[in-house]
Structure I
């Protein structure tokens, strides 16, 4: 039973880490990658659908994305969705594709993005600590119900703390890598 608690906590912490990585992949770093347009939705035949379901998104060069709509009638809706997104991008039609150049990030914008990254990281740290608290709470309940001894409960709490520390180190490394990526020019 206690092993299940520890395993569950580890899995939940890992999922929290994955969610952080997904969120940070949406933050623009001056380098083009298809994930930047992942959260953009397009009004297509009366419903909102993710851009990657109505067009292919590829990288032309370091600063340019290429959007190729599968249905040419969706072209104006795709262009409108990209323009209205919070990314500040301006798509340009070139033949059968839409080029989306990424403007260079200013130093001020880089610092703003770094603050956003730090906020997301702190939310993730709190989530990991909450998972640790829940796991410890379940161990205390098992101790009350005399399922485990006090020594066993302490050992399990130590295991949970080691797992938590490991995930916090991973989060800190993700933060460090993202900040370096944001401050990189070129």
Structure II
């Protein structure tokens, strides 16, 4: 599958929430195995995602979905808060299905969020052990903060904040207009 050929990005609707919760949960189970304790990745995670992706999720976040075609398979999603913990826009989540990785889906979702963030800064928090995501964010020009202790499902974990002060520059970078 080449996701970029028929990639369709749109605002999420209530109907998308169950699939978003499922993808988010599956990604955490795979990507956070060995980072979060095993007990956190079972039914506790299922309950957490169900609570996170209820109807209210679309009230306090701007959520985009990437689909194969207009209503095809969910390839990924991004969720942004208009105001983050340190000001500016905050990317709360960016997840891509394993089958759609390295095909431009994450880049397209990040671009959609970055456009909405203009002219403010955009930031996100990522677990320190998530080295693949950190490498992608650095390649997109993100600047990492020193490591700090975050909490995921009330479990302390090392994390970093990644920031883009110039979101116009970021949009250009993601589109290939800047090296």
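Just so it is clear, none of the values below were taken in a lab; they were calculated from the coordinates. Everything quoted here is computed from the prediction, not taken from an experiment. Cβ atoms are built from the backbone, for glycine too; each structure is taken alone.
Points worth noting:
- Here Cα Rg over 2.2 N^0.38 Å was derived from just one of the structures I, II, and that gives 1.39; the source is I.
- When relative contact order in percent (Cα under 8 Å, 6 or more apart) is computed across structures I, II, the figure 26 traces back to I.
- Label whose coordinates, when distance in nm of label points 7 Å out along Cα→Cβ at positions 97 and 153 is calculated, return 2.3 (choices I, II): II
- With distance in nm of label points 7 Å out along Cα→Cβ at positions 41 and 65 computed over the structures I, II, the top value is the one for II, the highest of the group.
- Among candidates I, II, the computation of FRET efficiency 1/(1 + (r/R0)^6) of positions 17 and 105 (r between Cβ atoms, R0 = 25 Å, to 0.05) that gave 0.45 used structure I.
- Structure responsible for -10000, with helix-only ellipticity at 222 nm (-39500 (n - 2.57) for each DSSP H run of 4 or more, over all residues; to 500) calculated and labels I, II on offer: II
- Parent structure of the calculated result 1.00, given that FRET efficiency 1/(1 + (r/R0)^6) of positions 81 and 169 (r between Cβ atoms, R0 = 41 Å, to 0.05) is the read-out and I, II the choices: II
- For mean count of other Cβ atoms within 10 Å over residues 9-16 computed as 17.6, the structure of I, II it came from: I
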